[in-house]
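S.K.: Below you'll find a set of structures to go through.
What follows is calculated from the coordinates using simple rules that are stated; it is not laboratory data. Bear in mind the structure is a predicted one, so any value in this text is a computation, not a measurement. Cβ atoms are built from the backbone, for glycine too; each structure is taken alone.
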Structure 1
Amino acid sequence: MRIVAKNLSYSYSKGAKFQVDALNNVNLTIESGEFFGIIGRTGSGKSTFIQHLNALILAQSGELFVGEYDLLKQKRKDKAKFKELRRQVGMVFQYPEYQLFAETVFDDIAFGLKNFYPKLTSEEVSEKVKRAMQTVGLDYSIKDKSPFDLSGGQKRRVAIAGVIVSEPSVLVLDEPVSGLDPKGKAELWEMLHAYHDGGKRTIIVVSHDMNDVCEHCQRIAVFSKGEVVSCGTPKEVFSSSEIINAGLDVPTTCYLQDYLKENGIELSSDFTIDGFCNAILEKLNK
């Protein structure tokens, strides 16, 4: 599903004395099948923007198309359209494990599926839950356990499985690896790339970790004061002065490359770890 925002603006408490302008003429296109990153300081408009994508927040002005859905024209009474949109655009909020509620892992994962597909047989529900658990790296044998008895990493996987079980075309994740140990982070990124499936699905990740978005995202949008101030490949974005103007850090590889340049060793890499190491090897071989 292609996402296109044109001059998208949104204000909290619009017209009131304490109006807060969260989005100011945002122009952004996310192509179908991209692994896309969104970065910015707290209060930059990132979360407000992603909540527009499945109509948790209704667009106020400008244009917003998510696939075939014109979200500026959608009204709260259009419940059927919202339901289908939310099936196709899955949302995983920060610390999703805090949203677990059911008595068993199976029931928690199956909850949304039964809501979107009420006519599924119990066998079909079981098969889809099993597939979702396998996708996030959970053994189906734990389906009858309480999700509250699992480790933190397992709880997060259960929460994500509860979203992807409905097979959304777009998966939006807010700080998906926050709080996980290095092994848990690596495993979760691997799972997300597997779900991305080479561009068959769109993945949108909001993160404060510049190393993560540089390493895993094909393109990145930088939000600052409710606007998109830069958008491009990681190399384009992290080479731009806008990243500093937005008050953001850069990946460690950027610092290393600048340090080497100051000492007479100039490299050209895409700032990923592999790209940086390959650039060093190429320089050594010369």
Structure 2
Amino acid sequence: MLSIKIQTPATSANVGPGYDIFALALHEPRDEFEISLNDSGRITIEIENNIQNIPIEVKDNSAGLATLELFKKKNIEHGVHIKILKRMTSGGGMGTTGASAAGAIFGLNKLLNLNLSVNEMIDYARKGEIASGGSPHADNVAAALLGGFVLVKSYNPIDVLKLDLPDVPVVLAAIKKSQRTTRGFITYEIGQEKLKEQMARCSRVIHAIHTKDIKEFGKAISVDYIHEPVRGAAIPRYWDIKKKVLNAGALGCTISGGGSSVIAFCPPDKQEDIAVIMEREFNTNPNFVKVITTRTSNTGVRVIN
């Protein structure tokens, strides 16, 4: 096999209190990839629908950087061309860089018969995240590879657990970041009481998924003391709009990934109303892109014809 076509889902990471350890996959949107081996000895990147000026230099692209890491560690001398059809908004909290890194590693594992374990694939793919956010976090790439809800149990060594999610309607207000990353402004100095509450809410999230209690899941993810205060401050009227979304019947609402997108989990009969509210309220934000109605997904990266 010299080439493979795959599809990789959007993801929402840092789910509620789970900064860098919780993420989940979405049914849509999905990026598509065609990965081809050749004899050039070079890694090359091509992006279709690249309206957001995503870099194609290997060290500046998450798929390229993850591939470079894999080739170095495994002493691979093949050439490879990675063609990406972008359907996600870049820099909008949908895990697009994680999808690219995960897609590249998944495809190359298949093409080269490397027989990498899931945790090994996640470990290689997360290195690609350095290209965009400067940190090799594993939550997005894990959710893109596995689907469902993922819990990073350990970073040293990488160990990830996947939990299946009920089918939950989602409304995502896609908003591009006004700056590349806010990670450097986030602090863990939140005080003893907030730290205890943060840990308790992480426990509530996992319990809610095990018991398939989506109302409890929504409540548990709606409070975060680590990244939401920083990233919420960068989204005009975030707290006011979040309150309106919750009052309209959303089960839970929080910031998606690294921001500035906002995600709401909804009862089926409230999804359309909440989409209208988010469209109206965020429409004045100059970085607002669109509202996406989708749902959670237990399917990660997959091979397509």
Structure 3
Amino acid sequence: MTTSTTFLGLGAMGSALAAAALDAGRPAVVWNRTPGRAGFLGRRGATIAETVEEAIAGDGVILVCLLDHQSVRAVIDPVAASLAKRTLVNLTTTTPNQARGLAAWATEHNITYLDGAIMAVPRMIGRPGAAILYSGPEAAFEENRELLDLWGRSEYFGADPGMASLRDMAMLVGMYTMFAGFLHGAAMVGSEGVSATEFARQQVPFLTAMTGQLAGLAAVVDAGDYAGAGQQSLEFTETALDSLVTASLDQGVNVEVLRPVHDLVRRQLAAGYGRQGTARIFEELRKAR
């Protein structure tokens, strides 16, 4: 008989994870702070627990997917003793150091802790394109691989419990700044009556083509050779950004999205690196370390 998996948290993502397990014929125990959210999963065969203590009474994997780090601690801290010798998989969005803190807490209480970062939206769970990054004890990852693979492509990034979160957040930086850049551009053309939908039809293939440049940019950064042939110079980029700022202001568009990048480039120029490649802003970004 397959051991039940416990799902703590039934927001959009937690519900999608539990539903995928049920669809695969795996028994599930579900709990949510607001009980009403569990109803549709109960109709699909899940056991609905009224309390966290009741939900974790079995011996299977416990999956946590809540709002944030604070809500995770609020739910699991009171039942720490009951979680001893159990495997806890946390798919709540947490920072790398929060994940490491949870792992240390788990070790103190004899709990096996596996951290995960979901690279998908709820409707993608269990479908092609979904991926979940994991870090923590490799044995826990391998022992539960059949379950983890129900939700998406499972990728393991080592024993450091913060590494999955770090990779997740590094990728999300690219996503959010891309979205902000798109909205900035939409505001520019929108000032002349062009719809955001029309602009998206033009922008999507352009950005798709531009992502092809990332591998070359990465090779420059890894080599630390910003003076190599074929690179767009910081001087050229500064001129381009200056024009973009001017054009934006002329269209009445706020330049808060552009200004940080412009400032990074300007600092590199002030330091005497103007003729080196634009990828050198990487060195400016990592100075905070």
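S.K.: Taking semi-axes √(5λ) of the Cα gyration tensor in Å, for residues 122-273 alone from the coordinates of each of 1, 2, 3, which one would give 36, 24, 13?
M.R.: Attributed to the structure labelled 3.
S.K.: Here semi-axes √(5λ) of the Cα gyration tensor in Å has been calculated and equals 32, 20, 18, so which of 1, 2, 3 was it run on?
M.R.: Going through each structure in turn, the value belongs to 2.
S.K.: When distance in nm of label points 7 Å out along Cα→Cβ at positions 226 and 258 is computed for each of 1, 2, 3, which one produces 2.2?
M.R.: Comparing all candidates, it corresponds to 3.
S.K.: Ranked on volume of the Cα convex hull per residue in Å³, for residues 66-161 alone, which label among 1, 2, 3 comes first with the largest value? Please list the in-between numbers first.
M.R.: Working: 1: 121; 2: 102; 3: 92.
The maximum falls on structure 1.
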